Structure I
């Protein structure tokens, strides 16, 4: 089984573009497989919706409500999907501190994703770029985390843009 989920894609536009012949591969997948609109969550934000998709749980159960949450001690924003602590060992080098150990990382999503249940049933899964899957959990399969995987700066990183029409996709830098 293959599930294709496209974050933020408006289904009425997808259907319009399929009718116009602009999305031939999605049209073929719809014709040969199963196609359905998925209802979203409240709030309709990527980490919340994808956490509900992968766990079948309400946000109150999986604990993901937004991209960021507020630290109640200092009111500063934090990633809501993962807590990243400082490494325990550093090498002082002038004004820099070079980490000598890895940081402590804890996922904040509380509910269990469907691929862990599949793994317990002996079914191998490959999970590619689903948001809110960092840090990856052990299961029977492979996983490449998607959106909400922090970069080296501890931020949400940058987006990925795919196109087959490079000349129409000029992006100001």
Structure II
């Protein structure tokens, strides 16, 4: 009987885990946005001048000081897409303002993972050299699925690539540092 309970619990926990595509820490930190690695972006700690040096002038900046310092930079494009990038010291004990998230819906932003280049709007077939496994545990609409990419199985930071299941087009690419 104990064996049955153990098997039921183990099976349930396996099916509850999201399918995460794991890269090495170096490969993950080398993911690029318009030629700038996550590592380079992270090292700015949200410094306005450094962000402008990397991505040009932003359209809007939202800065808050509630429970820590937070910066969110918004870049709009002519094609109605957006690139926003956020930094937050809310849960940082070091006093730094680490990268907390980014979201890309702008088709003019180029991304690269392990030498595979793509943009929002591309067909997911461009990602086939990466052999990505779709996330089956996500809470997405019936028309959307996603790939999750992280530097380890249980990491609290990951990149996601959402795509339309009907036309297989990439809808959004983002990064989340869960706290």
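Any read-out appearing in this document is the output of simple, stated calculations on the displayed coordinates, not a laboratory observation. All figures in this text were calculated on a predicted structure; none of them were measured in a lab. Cβ atoms are built from the backbone, for glycine too; each structure is taken alone.
Quick one: Kirkwood radius over Cα pairs in Å came out at 17.6 when computed from one of I, II, so which one is it?
The value was obtained from structure II.
Quick check on the output: 1.00 is FRET efficiency 1/(1 + (r/R0)^6) of positions 42 and 98 (r between Cβ atoms, R0 = 30 Å, to 0.05), derived from one of I, II. Which one produced it?
Answer by label: II.
Assign the value 13, calculated as relative contact order in percent (Cα under 8 Å, 6 or more apart), to the correct structure from I, II.
That value comes from structure I.
For the read-out mean projected area of the Cα convex hull in nm², for residues 50-129 alone, a value of 6.7 was computed from one structure; give its label from I, II.
II
For which of the structures I, II does the calculation of Cα Rg over 2.2 N^0.38 Å, for residues 122-161 alone return 1.23?
II
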